[in-house]
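Just so you know, all these numbers are worked out from the coordinates, no wet-lab data involved. These numbers come from a predicted model, not from an experiment. Cβ atoms are built from the backbone, for glycine too; each structure is taken alone.
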Structure 1
Amino acid sequence: MAPEEIADILQTTFGDAVVVAEMSTSHPSVSVTADRWHDIALFLRDDDRLRLNMLRCVSGVDLPERNQIEIIYDLTSLRPPKVVGSYWTGDNEIAIRVMVPREGGHIPSAADVWPAADWHEREVFDMLGVVFDGHPGLRRILCPDDWKGHPLRKDYESPEDYHGIPGTPPSKPRPSGS
C-alpha cells in the first residue's frame with residue numbers, strides 16, 4: 001500500500017489528530033497529535049489493511065527554534081506470503097511523527113504496542129528528555145542515572161568532569177599529547 005493511502009486511512013479514521021502528511025520526500029510521514037498517539041499506534045498495528053507490525057526505529061530530533069522535540073516512529077509490515085529470498089518484505093511502510101514541547105514533553109509509550117519501542121523510547125528519554133507515559137521501565141539507557149542534562153539537545157553543554165573523571169567538551173580542543 002502506498003504511503004498516501006495509509007495517510008488517507010489515518011485522516012479518515014482520526015480526523016484532526018492527523019496534523020500533516022508529508023509524502024513528497026524520501027521518508028514519507030504522517031504527523032499526529034501526542035494525545036492520540038497510543039490509539040493511532042494500536043490502529044496502525046491491528047488494522048487488517050495496514051498491519052504495521054514492526055517498529056524499525058524511534059528517533060528524536062531537537063528543534064529549539066520551534067521549542068519542540070519531534071519523535072519519529074518508523075514502521076513497516078512484515079507478513080507472509082510475500083517472501084523475497086529468506087526475508088519477508090514490508091508491504092506497508094510509513095513514518096509517524098509526534099511533536100512535544102521541549103520542556104516537559106510527554107507522549108504515550110508504544111512499548112505495549114511494539115515491544116522494540118521499550119529500548120528506543122528509553123534512548124529518546126535519556127538523550128532528549130522526553131517522557132513516555134506508561135513506559136514499563138523508563139530510565140536512562142546510555143548515560144549514568146545521575147547524569148545531568150540530555151546530550152542530544154542542541155544547547156547541551158558537556159560537563160568538565162564526572163565524579164572526578166575529566167571530560168573534554170566537544171567545543172574545546174583536546175590537550176596536546178592525549
Structure 2
Amino acid sequence: MKSVSLIFGGVAKVKIMRLFIFNPGLTLTLAEVASRTKERPNVARRELNNLTKAGLIKKRAKGYMLNSNYLYLPAIGNFLIDATPFSEREIVKKLSKVGTVKLILVSGVFLHDPDSRVDILLVGDNLKQSKLNSVISSIEAELGKEIRFASFETVDFQYRLGIYDKLIRDILDSRHHKILNKLGI
C-alpha cells in the first residue's frame with residue numbers, strides 16, 4: 001500500500017505520470033521530463049524519485065521509463081485517461097487567445113480515440129501561429145502527450161469543406177465533439 005500512496009500527490013507528479021503512461025516506449029532523461037512537463041528540474045527529480053520508489057517508473061542508464069509490469073498500471077492508466085485535466089471551457093479559453101476563434105473541435109486523445117486524424121481542429125481568423133504553438137505546448141505539458149492539431153483560417157476551412165478536402169472530411173466523419181461552433185457546422 002505504501003507504493004500506492006507515493007503515486008498521487010501533486011500536479012507535477014500527475015503530469016509526469018501522464019507523460020510516461022501515454023508514451024510507454026519512451027526513455028527520457030531528467031532534462032527531457034522537466035522540459036516536456038514544464039516543471040523545474042528539481043521538482044521533476046523529486047517526483048521521478050518518488051515514482052521510482054513506488055515502482056511505476058524504472059531508472060535506466062539512459063534515463064527513466066515506464067515499468068510496464070507495475071501492478072496498478074492498468075487502473076492508473078484508465079483513471080488518467082478518464083480524468084482529463086481540461087474542461088471544455090478551459091480549452092476554449094486557452095485557444096481563444098490565438099485569434100478570433102470560430103470553431104474548436106476535439107477528438108482523438110480527448111475522446112479516447114487513438115485512430116483519429118487530429119486531437120484538436122481550430123478554425124478562426126487572424127490566428128497567431130506562435131501563440132497557437134505555445135498554447136498547444138502548454139496543453140501537451142498538462143496532458144502528457146503530444147497533441148495532433150490542425151488550424152485553418154475561416155476562408156481556407158470553408159473552401160476545403162466545399163471541395164470535400166480529405167483531411168476535413170476525415171475529421172468531420174470521425175468521432176468528434178464541437179466545443180465551440182460559430183460556423184454552424
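A few points about this structure:
- Read-out helix-only ellipticity at 222 nm (-39500 (n - 2.57) for each DSSP H run of 4 or more, over all residues; to 500), computed value -14000, structure in 1, 2: 2
- When FRET efficiency 1/(1 + (r/R0)^6) of positions 38 and 70 (r between Cβ atoms, R0 = 25 Å, to 0.05) is calculated for each of the structures 1, 2, the largest result comes from 1.
- When FRET efficiency 1/(1 + (r/R0)^6) of positions 30 and 110 (r between Cβ atoms, R0 = 30 Å, to 0.05) is calculated for each of the structures 1, 2, the largest result comes from 1.
- Structure with the greatest value (metric Rg/Rh (Cα atoms, Kirkwood Rh), for residues 46-133 alone, set 1, 2): 2
- For relative contact order in percent (Cα under 8 Å, 6 or more apart) computed as 23, the structure of 1, 2 it came from: 2
- When distance in nm of label points 7 Å out along Cα→Cβ at positions 62 and 126 is computed for each of 1, 2, the largest belongs to: 2
- Structure responsible for 0.20, with FRET efficiency 1/(1 + (r/R0)^6) of positions 14 and 166 (r between Cβ atoms, R0 = 41 Å, to 0.05) calculated and labels 1, 2 on offer: 1
- When FRET efficiency 1/(1 + (r/R0)^6) of positions 54 and 118 (r between Cβ atoms, R0 = 30 Å, to 0.05) is worked out for each of 1, 2, structure 1 gives the greatest result.
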